[in-house]
Structure I
Amino acid sequence: MLQARLAISVLFLLCGLNFASWATRIPDFKEFLSLSDAELGSILMGLPIGSMVSLPLAGWLIARYNSKIICLLAVVLYILILPALTLISSSLFLFIGLFSFGMAGDILNISMNTQVVTLEKLTNKKTMSSFHAIFSIGLMLGSLLGGYLVKSDITLELHFYLIAICNAVCIIGVYSYLLTDSKNTNQESEAVQAKFKLNNYLLILSFVAFCGMLCEGAMADWISLYFKLLPNLEGLPFTIGFSSFAFSMVIGRLLGDWAAKHISIRNILMFNGILIAIGMSITVLFTQVHVMIFGCFITGLGISTIVPMIYSQAGNTQDTSPAMAIAAVSTIAYVGFMLGPVVIGFLSEYFGLQHALVLLIILGILASGISKFALSKD
């Protein structure tokens, strides 16, 4: 099982590394294609749209075939798409490239999370949160590597080809150690029908995940701008709030598996919502920079374990295959991730960014309340 765990860990690391590698090069594409901010924002929607389209497709593919082979398919797509992005010469092709990139990312997302559910069943241990921590580590490493390569004037082409080669070497090394899913006799019919079989429990989990992902998307896209607007950062970079948030996400996810062993999912999700509300209250109500940084840290802790906990729970429901359950919950949750930045931007336009971020406080309270009153105590 140790070899399987290491193999799955590599997939989560690659997923974070790939996304961060793209994110660090967004300014290059903006400059090369001479895009305005509005044009860039519209083109960037290609990635989440591709992710949304692929979520039910990934669930169907895994339920019909196996998450092991779909993990391979997703990484092969990354290997092809990353070099292809360097050949793009128009905004239309960039949108198509990002749509494909988003599809590859979420096919890998669903398949590798299904691998974790299989591992949890074989070992009878909760490990989902620690794997999501590895994704966050990959995200941080990719960001640091991308920043270093950009500063060193390494070309976009060389950067993406190196990441593609890294993907190829890693999948060749770990593929044989990935797990084969246990198949239900009715799994093929589930692959067709499961999207219509969201029971009340999965709907509740989906809504809590929706709140958490909306908060995560909003923090990722807006918290640095919020800090940039501060009159006195005391010599700190304006990304310090997001850095604090990202660091606490890693810590929270590393502690998540321990929490899952000792605390019920209901109480964990209640506590998550409370932390989000407290952290964002500190961030928007105080003016001292170091206090606001601490608020971002608390918010990250609150958001960190919502998705891994809910994926683990969804993957262990009795009446739906793990892949389809995770895909169904992810589809609803990912709507929140897509809407978060857009809703905050709309509210900020009319009420100011500080007041717009109050929405995250409301969502934290809502997620906590739903968890308390709608989930069982088990």
Structure II
Amino acid sequence: MDIAVVGGGAVGATLAYDLAEDAEVTLYEADELAAGASGRAAGLCYDAFSDRRDAELATRALERFRGLAGGGGFAFTDCPYVWLVRETGEEADERRAAEVREQAERMRDHGLDVTTLSGEEVAARFPGVVGGDVAVAAVAESAGYADPESYTKTIGLLARARGADIREGTPATLTEDGDVRTADGIEEHDAVVVAAGAHTREVVRDVAPIPVKPYRVQALVTEAADADPPMLFDATNGFYLRPHGEGLLVGNGTEPVEQDPDDWDREADTDFREDCVTYQERALGWSWPEARSWAGLCTATPDGDPLVGELADGVHVATGWQGHGFMRAPAVAERLAAQVLGEGEGIQGFDPRRFDGDEQFEIVEGMDVERR
């Protein structure tokens, strides 16, 4: 079987690796591997999902990350993931706190190793975290983090070792018949999978419309930090952080406005960078100088779930991650590769044909506790 993959991010590169075991694979990447969203992702990996389907995918992704780590410069670091709500007296935070407690119970029902903590218990277990005003926290004990760029380039090397033809610097779109169109002409394949991030909608435009909106997010890395926190998501303030080398990675800065995937601001906003300083002081009692900062693109869908599966005869897509693409890439790619090869069913609820493609919807931030 001859299969094309369009897009060289974490999902596309993993697809090429998985598919190349049983098929001839050509991967078309407009720039270089990890040049898009994967190269700008935060690298948080956790199984903290109360939906059984999402929890199973996340658990499998963590298994694969750990199994693949250690080669070609890719490392996976085990680290607990804490998500918390602070006591503010606001109705929204009271609702979030109740949701965290209920979600943690459901996660444990799914067999996930999740602990619920009070503010005092947070401060006792994680001394560097300021927990005096924490109403409730939950901890995903089996979590960890990785560098998305290193992972993507490593899995790309492994795909090449399996015989995949990876063509960087080769922009591609599809014809209405599902053939691959590049500057060199049109190439036919038995099947095509498009995992081109924010560009997926344009790549498959002549095949079928899909309802995906790119939106901008931001992150910052500090210089060496005298702190050793867990991975942390603060639902009250909307920020997350994790260890990053000798410093910290602090992120969010979500801008819920649709972006042009070819024309958007790749630099972090001044307000966001200043807010990162304030948030470090709020969460850890101190702040550290900025080493660098940037913006990236995430993709939203009408219901918050990705579009993964067959869009038309012989054409599959994988997009709309709501900020959770990298952490699920190994599991989603594995399942989608099996579907493309006719060896498995698609992922329930992710079928891209559940929409007409012209839906109107608002962009909703993907990490909010009410979306778990």
Structure III
Amino acid sequence: MSSSAAAPPRVDQHVLDDLRGRLRRFRQVSTATSPGWDRGVEPRYLSALMDYWAQTYDWRTHEQRIRGLPWVSLNGGPTPIRAIHQRSTQSATVVLLLHGWPDSVLRFEKLLPLLTDMTVVAPALPGFPFALPVDGGGQSATSMAESVAAAMRQLGHERYVVSAGDVGCDVAEALAAGHPQHVSALHLTDVSQYHFLVDPPTDLSAAEAEYMEYGRRWQATEGGYMHEQSTKPQTIAAALGDSPAGLAAWIVEKLRSWTDCRGDVETVFPRDDLLTWVTAYWVTGAIGTSFTPYAESGAKPWGRVQAPAAFTVFAHDLVNAPREFAERFFTVRDWREYDHGGHFAAWECPREYADGIRRAVALGGD
């Protein structure tokens, strides 16, 4: 199934009416700390955002644009997959884009117009916004890799470059390790933190030791979301899935702190875009199932991935590994660092990100 028939369905009006009613009943919660972003989302900013969401924001405008993307629906494999499938007649090159958390395929909206000379596949990963329902609600990164591999076979793509960040990097790594005959090259923006959190290497260089120490400090000060989503996902899902204010606070804090926005999130995500990313989680009910890759994470037993890899590293991403650490797990053939950009690089810096994809394509010979 392709085109409009495969697009995410229009959201029932009663879902939007219920959302607006909840927003209008927003209750500001007192906290023990003074206003500011150091301890989480700034209360006054959240209050203003809730008012805008209730009174001004129009999901239907953005829904129409999202549904107009070139969607396909794949039900022939073990896992149903909905994906953006932007075909090109100019080249046989196929690029697979894998998003992360707390986002969706919307991460790649600015990138798609820059890759019209390639065929691009961007699946809505199982359990995330716009995805087709799957048994159990969500999947681990390794299971998602198998689902995506099956979907690519259904589309007739036997060889492709994989580009990813965040959770997508875990999926990409599992895909390249498990299906090396299909992955011609990798383009990654980060090395999964699980490489230093689970069975880390001990023969570290000075740069690697500094990186791992920074990573541990980052986990202690910024990784509370990850610990909660890994250990007690059902508890936090109940809160975020029932409160749009809670959901927005959980996501917007990350969109602000993980981007190169200099403290003003709306310089990277104009308010309507910010709320579209959040509303996508609300109307699809995906926040709880998006925690699955965290709750079902673990060691990576496959050894060093052999596909040639190009890394594009952005200065304001979460915990940037040095090249020598990446080379323990990947066959690094290209490494480029930028002094700007953050975690959502395909959105923040689409041209630099697209250049990284093209460098990976050159490595893969496709």
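Quick check on the output: 0.30 is FRET efficiency 1/(1 + (r/R0)^6) of positions 167 and 351 (r between Cβ atoms, R0 = 25 Å, to 0.05), derived from one of I, II, III. Which one produced it?
Answer for the origin of the read-out: II.
When helix-only ellipticity at 222 nm (-39500 (n - 2.57) for each DSSP H run of 4 or more, over all residues; to 500) is calculated, the result is -8500; to which of the structures I, II, III does this value belong?
Source structure: II.
Suppose you compute semi-axes √(5λ) of the Cα gyration tensor in Å, for residues 231-270 alone for every structure in I, II, III: which one lands on 25, 11, 5?
III
One of I, II, III was used to calculate Rg and Dmax of the Cα atoms in Å, for residues 263-334 alone, giving 17.4, 43; which?
III
Any read-out appearing in this document is the output of simple, stated calculations on the displayed coordinates, not a laboratory observation. These numbers come from a predicted model, not from an experiment. Cβ atoms are built from the backbone, for glycine too; each structure is taken alone.
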